[in-house]
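**Student:** Several structures are given next for inspection.
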Structure 1
Amino acid sequence: MDQMAIRLKIQKECLTDEILIYSGADEVALTLTSRMINNMKESSPKVYVKYATEAAKNMIPLYEGVRLSTTISYHILSAGCVQVETDDKADVILVITAPDDRMEEAWTQPSISPNYNAERNMPEMFRYILRQMEAGKRIAIADNAYANGGELDLIRILDKHQILMKVCAYAGWNTNGNTLGTTLAQAVYDYHFGDTGQRRNFLVERFIEDAGYCGLVRSKVTDQITKMGLGYFDAGGEDGIVAEMV
């Protein structure tokens with residue numbers, strides 16, 4: 001009902017061409033910062049979207065209500081970027097790891113669903129990433145294979161090829177929208193300011209928190225603290241036994 005009222009107000013004020021309504025919230029500060037930087041630099045980085053499976057375009061991610069491809073287009077525009085149809089014209093290649101149909105929670109991985117293991121052509125995707133890196137392209141990975149955490153197998157393969165720190169951006173946390181906005185913000189930063197220490201530190205934090213903690217540690221700790229009489233909203237304080245476990 002709130003969205004309907006807002007959309008009617010937008011139309012009444014003739015602002016349909018200026019206001020975006022899309023899935024996402026926690027990443028909004030990064031998105032607005034990206035847009036501000038692009039405006040200040042009078043630049044609109046060109047983004048090409050590479051899917052692990054083309055069928056993911058029509059998938060509706062967990063906790064969201066519209067198709068993935070639609071949400072991606074909104075995030076690119078909101079960050080002050082432009083989506084392009086071919087990778088040769090792109091300043092950034094945004095890699096999308098989402099499955100073709102039903103998205104699962106990160107704590108369930110590795111998934112045994114064909115959505116993950118058959119439809120996604122991961123060997124082709126990794127070869128594509130390596131080839132584009134050799135060509136000097138910026139690779140930004142929006143790890144939206146699962147909700148609420150990164151895909152551990154993806155991280156292992158990136159590490160196997162020694163390219164974890166060669167991607168210009170990575171995120172894989174909470175919702176698909178949160179992941180997209182965070183990834184694009186890093187890519188915009190790299191486009192304008194290059195490979196700085198701050199960017200690399202943030203990238204490392206994403207690997208540790210999104211993949212390491214959200215994708216692996218959190219579910220294991222949650223299982224253990226339940227047996228201890230603790231829970232998600234009562235973890236025994238900042239310096240308690242749960243913090244030590246983490």
Structure 2
Amino acid sequence: MKFRLKLYILLLTMPFVLSGCSNDIMSTSSIHWQLKPNAPEEKVVQGVNISYNIPKYIYQNKSIEDILYFERIDYGTPNKQEKVLIKTCANRWQIERRTDNGVAGSGRVYDIEVSKEPTDVGTKISFVVKKERTYQEGVILPFAVPAFDIKKYLARASITYSFELNSKYDVKSIKANFDRLLGKSNVNKYYLKTNLAAYSNRVKFYPYRGGTKVVINSTIYNMKYQNDIINVHKIINSLKRKIAEIVDA
């Protein structure tokens with residue numbers, strides 16, 4: 001009788017042990033109970049795509065991986081790890097959202113067609129989701145197939161961009177402008193947000209011809225899309241205007 005009671009308690013509490021974390025892209029259900037894994041399933045995906053309009057001064061015949069950074073995710077405990085894995089190969093990428101314990105796991109795998117097309121201002125890089133496959137590994141008590149918003153993930157790439165501006169004002173005055181308008185920073189790292197994107201900027205100030213040369217190294221992320229297109233050229237121009245306003249303030 002005691003053995004049956006302990007087993008009953010174990011079965012009741014196990015779903016809570018298998019609970020996960022969540023954000024706006026990836027999540028797991030807080031309670032999951034399933035005795036045996038389901039067979040793999042595959043389906044054709046339509047209408048899920050994101051494109052980046054990359055200006056010529058950034059593209060410069062670089063590889064896609066050198067322009068757009070997609071975060072590989074790996075966190076959790078030894079008993080439950082949440083992952084996003086990426087395999088790239090020319091015009092075909094594979095993105096996998098997986099939950100596992102280091103041995104067996106469950107997940108979603110997306111086959112993505114990647115293409116490049118010249119435009120008037122640079123190159124359009126497009127990601128089109130073609131197929132989705134789900135799987136559950138193990139013999140009993142599999143992890144739930146994790147939820148994942150593949151479109152949001154494809155739209156979450158970050159890029160880096162560097163540029164410089166000159167000012168007739170001295171270094172101390174320009175540095176004071178940045179501290180006043182973007183928040184004081186002892187390491188010259190300033191965050192800026194517009195309605196198009198967020199920008200993490202490392203800024204250096206140099207005396208230059210009686211004034212100041214301002215060098216900005218920016219990581220651009222959380223870029224907004226319209227009609228499934230992220231206009232990187234427009235996003236960078238927005239950043240340059242904001243920085244110019246701060247320099248001249």
Structure 3
Amino acid sequence: MVSTIGKGVRSSSATSYLGPQFIERRNLHVLLHAQVARLLRAGSSRGKHEFKTVEFTEGVGGPRRTVKARKEIILSAGSIGSPHILLNSGIGDNAELSRVGIKTLVHLPSVGKNLSDHPFVVNQWVVNSTNTFETINRNATVAARDLQQWSETKMGPLVDGTFNHAGWIRVPRSAGIFGGLLDPAAGPNTAHVEFVISNGLSHVPLPTNIGNMSFFVISTAVLTPVSRTSSSTCPPFSTLAL
């Protein structure tokens with residue numbers, strides 16, 4: 001399975017921005033425990049609104065602070081967080097914003113709409129082998145050995161991610177499960193279901209009710225959901241309702 005792992009080390013947003021070789025960059029400033037409330041309009045350019053200021057707090061309930069961008073703001077708060085921020089900034093459906101007392105700056109009805117997710121089920125089987133993740137989690141000696149091997153050589157079981165195999169399956173049209181509905185897949189060869197295989201449970205700590213059992217896990221995910229939901233406007237630091 002292709003992973004973002006190089007030379008035995010995983011690459012992620014944290015290692016790419018917060019790693020020791022990057023965190024000291026003079027043009028990088030990282031704020032801990034900061035949570036964005038909204039974007040503030042700076043003016044207009046060529047008839048369009050400009051947003052150059054971010055309002056945030058350092059911890060929920062803290063004083064509101066602002067930071068200004070010289071060029072642009074990149075909003076990357078996820079499929080739920082991004083529309084939440086946009087709505088509180090006055091970017092969304094005018095009728096919905098007016099109901100909660102937010103002044104509409106950009107009437108954009110699609111904000112917060114058409115959200116889809118990929119439901120999955122974790123299927124677990126008990127196996128008669130101890131060569132699984134449970135052994136590392138249960139046995140401190142094995143865990144220390146594997147950690148030492150990784151620290152010294154960047155090799156061993158700790159190099160791999162939790163999921164190391166995946167498969168994509170297309171449901172035949174003849175299966176009849178679509179019930180006369182249109183095929184929700186993107187194309188005639190696009191998969192409907194994904195299988196993700198794991199060599200044991202990835203829970204840390206392990207559940208207390210499994211005794212000394214070891215497991216083989218296949219997670220099944222729906223890749224082409226047809227259900228859609230939307231997010232509603234709510235205060236910046238409240239849990240978003242879907």
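Values in this text are rule-based calculations from the coordinates and carry no lab data. Since the model is a prediction, treat every value here as computed from it, not as a measurement. Cβ atoms are built from the backbone, for glycine too; each structure is taken alone.
**Student:** With distance in nm of label points 7 Å out along Cα→Cβ at positions 77 and 205 as the yardstick, tell me which of 1, 2, 3 scores highest.
**Tutor:** Max of distance in nm of label points 7 Å out along Cα→Cβ at positions 77 and 205: 2.
**Student:** Here is a follow-up. Compare distance in nm of label points 7 Å out along Cα→Cβ at positions 37 and 189 across structures 1, 2, 3 and report the one with the greatest value.
**Tutor:** The structure with the largest value is 3.
**Student:** One of 1, 2, 3 was used to calculate distance in nm of label points 7 Å out along Cα→Cβ at positions 85 and 101, giving 2.4; which?
**Tutor:** Derived from the structure labelled 3.
**Student:** From 1, 2, 3, which structure was mean projected area of the Cα convex hull in nm², for residues 61-132 alone = 6.0 calculated on?
**Tutor:** 1
**Student:** For Kirkwood radius over Cα pairs in Å, the calculated result is 21.2, so let me know which of 1, 2, 3 that is.
**Tutor:** 2
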